[in-house]
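Derivation of every value follows stated rules applied to the coordinates shown; laboratory data play no part. Predicted model, so just to flag it, every value in this text is computed and none were measured. Cβ atoms are built from the backbone, for glycine too; each structure is taken alone.
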Structure P
Amino acid sequence: MNARLISGRTIAQGQNLDNKLSEEYYNAVAICEMNEKDMEKIGVSADENVEVRTSYGEVVVKAKEGGGNPEGIAFIPMGPWANAVVSGDTHGAGMPQYKGIDAEIEKSEEKVLPVKELMQRYMG
């Protein structure tokens, strides 16, 4: 499925910033919220894994139903999993562009990597 990917801060993500190695942070950030109809299109239910690919990278996260998401819009909270699929170019602003990124999303059998493994994969 083709989608427009956006990212931003969430309350749950913000509450867990001090402990990025915690299960609470993982559960709050290693997710992709989608419209229920989009989830049906790719044959995925809540808490099943999806792979999100952009021209900048790919990442596996848990699917979540985002009741307020319009069809074709996917949301990954700011954090390491979102960073894996956004450009590192900050255009001199110090912050990557987290909005309107073309993405492909499909069901995946791969596991969602914990933050340490994710960082090792992308940072070496």
Structure Q
Amino acid sequence: MEQDILHFFDQHIDSLPLYEAFESSVREEITDIRIKVQKTQISFYNRHLFACVSFARVRKKKDCPDNYIVITFGLNHRLESPRIEAASEPYPNWWTHHVLISDINEIDDELMGWVNEAAAFSDKK
């Protein structure tokens, strides 16, 4: 585990296993990725940014579980799913989606399908 990732989770150490499971799934399914740890997010890149992990406030604090991560990814269309906490279109045909993950089992085929689609979308830009 890289020191900068441990530092990122310093105040949220119980959420680290969620991140580790997500990173592992991304590495298994998507080749040639780069990971950049920043102050407020951990970004996943191929040619361009395709996903990130953060603690973005997508729910009111009282409605958030104790331990969670938010996975954000971009697609060329809006997803309709109860799992999507928020979606916005910051640019034409670029939809940003936020999914709150509080259990390792939520890092499933559906989520990884979306992340794979986001990686393919990003790689085509």
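Odds and ends about this structure:
- If helix-only ellipticity at 222 nm (-39500 (n - 2.57) for each DSSP H run of 4 or more, over all residues; to 500) is computed and equals -6000, the structure in P, Q: P
- Per distance in nm of label points 7 Å out along Cα→Cβ at positions 43 and 75, the highest-valued of structures P, Q: P
- For 17.8 (mean count of other Cβ atoms within 10 Å over residues 19-26, calculated) the corresponding structure among P, Q: Q
- When distance in nm of label points 7 Å out along Cα→Cβ at positions 35 and 51 is calculated for each of P, Q, the greatest value falls to P.
- Taking relative contact order in percent (Cα under 8 Å, 6 or more apart) as the criterion, the largest value within structures P, Q is that of P.
- Mean count of other Cβ atoms within 10 Å over residues 3-10 from the coordinates reads 13.8; which among P, Q: Q
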